[in-house]
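J.: Once you scroll down, you'll see the structures, which are given as structure tokens.
Just so it is clear, none of the values below were taken in a lab; they were calculated from the coordinates. Computed from a predicted structure; not experimentally measured. Cβ atoms are built from the backbone, for glycine too; each structure is taken alone.
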Structure I
Amino acid sequence: MSVLSGVKVLEIEGIGPGPFCAMLLADLGADVVMVQRTQSPGVDTDFGDAAIQHRGKRSIAVDLKSPQGAEVVLKLAEQADCLFEGMRPGKMEGLGLGPDVCLARNPRLVYGRMTGWGQIGPLAHAAGHDQNYLGLTGALWYASPAGTLPFTPPTIVGDIGGGALYLAIGLLAGIMSARSTGRGQVVDVAMVDGVAHMMNLLLALRASGYVEPGRGTSLLDGSHCSATYRCADGRFVSVQPLEPRFYAVLLEKLQLSSDPDFSRQNDPASWPRAKRRLAEIFASRSRDEWCKLLEGTDACFAPVLDPEEAALHPHNVARGVFSKRDNLLQANPAPRFSDSPPPQGMRVPKRGEHTHEVLSQAGFGEAQLQSLLACGAIAEA
């Protein structure tokens with residue numbers, strides 16, 4: 001039995017972090033019903049068969065703008081542990097599906113709201129994306145070396161780290177509270193809040209002097225021993241032996257233990273020359289050659305792989321980190337539990353594939369379903 005078996009999640013179709021959160025909950029065994037629109041809204045949400053973020057869910061297609069469609073969602077909310085949405089503030093209220101209405105139908109419901117800027121504040125109604133939330137919170141400041149434009153990998157830090165994961169934690173914490181108190185509540189998840197919260201370790205390092213206010217002036221973001229380097233074949237490797245004992249391993253492997261250019265690891269004045277030297281050294285061999293020398297040692301080394309390469313790396317293969325289904329590369333569920341294997345055979349559903357099944361289980365009779373289909377309030381795949 002999976003760890004979230006029996007947990008009923010109602011997801012209102014959205015983009016980015018919301019669907020990812022629902023995928024994570026489905027990966028852990030929750031029964032996730034995804035309320036999609038009766039017709040595809042376009043590229044923002046419709047990835048077709050490549051929608052990994054929809055795997056393991058059941059899909060129903062509902063016209064949320066119709067009173068009958070809204071009533072369908074309310075009926076499902078009566079039986080759900082949580083419902084969440086990722087619309088701009090006020091949108092769900094306009095559809096008659098705001099938290100007050102839903103909680104009136106199910107006082108134990110946990111109602112999650114996922115936005116970039118939050119439900120209140122001067123920017124609450126403005127559009128935004130991952131890099132914007134990182135920029136406003138200060139997280140983007142340390143994202144790239146001094147003299148370069150700050151940028152981070154798309155979607156991972158803001159959308160997923162500050163958004164989807166905080167939504168998952170908030171929903172599960174709310175469900176635990178509701179099960180002990182009998183009262184549900186609204187969970188306001190803003191990516192700016194999550195990103196700012198994730199900065200607390202960095203803020204502690206800054207306050208204690210381990211990270212300087214300026215970009216590229218600290219051991220973590222400016223030194224030769226916390227960097228990536230280009231190899232002879234144009235590929236890249238990463239090194240980050242921050243601790244002296246690990247730094248010594250790197251120097252020993254590179255035959256630099258007695259080289260004066262590398263004797264002052266924590267002296268910023270020595271970093272530019274040491275970095276140039278390491279750039280020359282790593283440029284002298286291919287990435288695979290460096291892997292043979294350094295991978296698996298305490299030099300804190302790893303190659304920089306593209307996703308297809310990562311799926312074939314022996315460590316990831318041994319752990320079963322990635323898999324392919326219908327030739328679609330995807331990462332397998334995480335984290336892992338010793339006594340609760342993840343659900344098997346998780347696939348991407350067709351839009352409205354489970355409409356009849358889900359609504360029948362929710363108590364809708366056949367005559368009601370046919371009436372809803374006839375008026376366009378629901379649709380089937």
Structure II
Amino acid sequence: MAHALHDGYTDMIYALLPVWQADFGLSYGALAMLRGIYAGTMATLQLPAGRLARTLGTRATLAFGTLMAALGYAIAGMSGTLVGLCIALAISGSGSSTQHPLASGAVSRVYGRNARGPLSVYNFSGDLGKSALPAAISLLITIMPWRHALWAISALGVLLAAVIALFLPSMPKGESRIEETSELGGNGSRSGFSLLLTIGVLDTAVRMGLLTFLPFLLRAKGISQPMMGTALALVFMGGAAGKFVCGWIGARAGVIGTVLATEGATAALILAVIVLPLTPAMIVLPLLGVMLNGTSSVLYGTVPELTSIERTERAFALFYTGTIASGAIAPVVYGFLGDRFGVHGATIATAATAMAIFPLALALRPRLRTL
């Protein structure tokens with residue numbers, strides 16, 4: 001529930017940007033700044049959120065963060081200037097910084113070596129929120145002023161914060177079901193986590209880079225604007241399914257084999273979308289979505305393999321900080337490549353990035369505990 005709400009809050013901004021542009025008279029640069037403020041505060045405060053949780057506890061910190069995220073949007077509904085809107089989004093983004101590391105760490109602590117499947121469900125729930133809340137706010141602003149719609153969505157967050165505070169089980173450090181053998185210790189564990197983080201950063205770069213250029217690829221094939229929305233929906237639905245399924249596959253078939261399969265298939269399907277006519281390209285989009293998002297669940301589930309019990313939240317905070325930052329930077333980098341080599345050249349570069357993960361995954365294999 002927390003993941004669905006916070007990820008929904010994060011992507012809800014996309015539905016609100018046109019409304020804010022019309023109401024505040026904002027330029028595209030100002031709109032980009034609004035999105036960047038939310039994402040930037042969420043990314044940079046994840047490590048401090050983990051440290052705060054060691055003092056206050058996971059339940060109190062996650063409940064407080066959820067309350068902050070909700071109140072930030074409530075303040076946005078009361079803001080009358082761009083500065084007020086920026087402050088409100090910074091507050092909401094700060095609150096959302098607590099969710100990824102703490103909730104992932106809680107799942108890992110409870111399920112221990114069997115956490116891969118539950119972490120896949122956890123990641124899948126975020127995609128549900130990304131679909132539900134932007135759709136909900138889009139519907140609400142057609143029947144009421146956008147400020148009232150934000151207050152209604154904020155009330156949902158306040159309610160969830162209360163549910164977390166009252167019902168989330170406490171996570172004492174001494175009562176984890178993760179075996180002590182999960183700590184590899186020494187340089188092997190640190191170098192393994194560094195490899196895993198690098199793979200996560202590159203995997204995110206592939207996903208965000210491709211999504212940046214996919215509309216332009218499809219437009220060159222003659223797709224209509226209504227069908228463009230359908231095409232993107234096919235990718236996102238496949239992505240949600242990939243997060244749900246691939247984590248379970250990784251738990252059974254092995255981390256490295258699953259990563260190699262998903263990244264190899266991603267590269268092949270990217271090239272297929274480039275060369276295929278429109279109709280066959282549309283057919284492969286759901287499978288491309290599965291492969292694009294599938295690796296991430298496998299990677300998230302591997303984080304507890306490479307860290308000690310007491311450092312799980314910090315490890316997840318580092319991992320999410322790196323991947324969120326990659327998601328912000330990668331479109332800019334690929335954008336420069338697109339200016340230099342064209343849309344096809346930049347898209348081929350995303351496929352090459354997926355293939356660059358192969359040697360990193362093979363180097364990671366001996367550092368994993370059992371897979």
Structure III
Amino acid sequence: MSLNKTKVIETLKGVIYFAKGDNIVDLGMLDELEVAENAIRFRLIFPRIDEPAVNIVSNAATKALREAFGEETTIKITPITEKEKGRGPLAGVRHIIAVASGKGGVGKSTVAANLAIALSRTGSQVGLVDADIYGPSVPMMFGIVDEAPGMTEREGKPLIVPIEKFGIKLLSIGFFVDTNKPLVWRGPMATSALNQLLSDADWGILDYLIIDLPPGTGDIQLTLAQSYSVTGAVVVTTPQKVAFADVRRAATMFQQDKLTIPLLGLIENMAYFTPTDMPDKKYYIFGKGHGEGFANAIGIPLIGQIPIVEQISASGDAGSPIALDEESPVAIAFMEVAYKVKELVKNLSK
């Protein structure tokens with residue numbers, strides 16, 4: 001086959017980037033293609049440069065081109081990130097923070113929502129993705145159950161416009177499905193939904209994008225780790241000793257080599273009870289020191305301890321996260337957590 005750009009592009013359409021389920025040409029990953037007499041040079045744009053797919057796709061492209069144009073063809077492929085190219089929905093996002101838990105019922109979504117509010121109160125631009133595909137709660141917690149995101153178009157591609165509430169840009173699978181019915185989805189459908197929330201949305205410029213993950217260690221966590229440049233993860237637990245096995249599993253997941261997401265630390269939710277009329281009192285109804293013990297056993301810092309107060313559940317149900325109440329002991333605790341997270345993220349880049 002004679003060597004020209006049109007035939008090179010047609011050949012590369014046979015190379016699939018499986019993380020997004022399409023070929024590298026139609027996905028817009030091919031960049032600065034140069035075709036000389038016996039040489040092909042181009043760049044491939046990936047969400048992140050350290051994902052395993054970089055080598056897999058580059059090798060597949062090289063093999064396809066040599067089969068088409070001969071083994072003597074010189075091929076140079078340079079992988080770059082979307083941020084290096086200065087494009088992509090997440091190009092303006094400085095840091096992605098995942099909020100995870102080993103099991104449900106520990107207040108992970110409450111922590112994610114209030115951490116987003118607290119980070120915003122420090123002066124940062126913040127977004128929140130409700131990636132808890134099977135149990136989305138962000139629409140209720142922010143009082144936007146009946147609202148729907150808008151749409152825009154950029155470079156011919158339609159993009160979702162996140163809803164903004166309390167200064168936070170918000171997206172949830174709950175905006176697109178009937179939350180009164182269970183989602184009976186296999187893994188690929190769930191990961192496709194995650195990719196749409198992240199890559200098919202116009203996030204603009206953000207200092208922090210908080211990802212509220214589903215509980216456990218499944219497809220969503222793996223896809224996030226392998227396909228996106230995640231700055232770090234925090235793990236949420238309650239102080240009961242029975243929760244420790246689940247905490248360890250969640251933490252160990254992020255410590256595997258193939259995931260490569262730094263663990264920022266542990267947040268102990270429901271650490272103690274503080275009565276409304278006695279905000280300085282702390283009653284450790286589940287025992288004291290468990291969160292610190294969990295963190296030490298896993299080898300990560302204890303970022304903060306969030307108290308139980310009477311208003312925390314009611315405020316979430318009412319669509320007004322408690323971190324908005326500057327006088328609340330919970331809001332004060334979340335502000336301490338927010339500043340600690342910012343410090344930990346800053347230290348990662350040193």
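J.: Among the shown structures I, II, III, from which was the value 29, 58, 13 of P(r) over Cα pairs in 20 Å bins from 0, in percent calculated? Provide the component values of the computation, followed by the final result.
T.: On the way: I: 24, 48, 24, 4, 0; II: 29, 58, 13; III: 29, 51, 17, 3, 0.
It must be structure II, since only it matches.
J.: One of I, II, III was used to compute semi-axes √(5λ) of the Cα gyration tensor in Å, for residues 79-246 alone, and the answer was 33, 26, 16. Which one was it?
T.: II
J.: For the read-out FRET efficiency 1/(1 + (r/R0)^6) of positions 47 and 127 (r between Cβ atoms, R0 = 25 Å, to 0.05), a value of 0.50 was computed from one structure; give its label from I, II, III.
T.: Going label by label, the one that fits is II.
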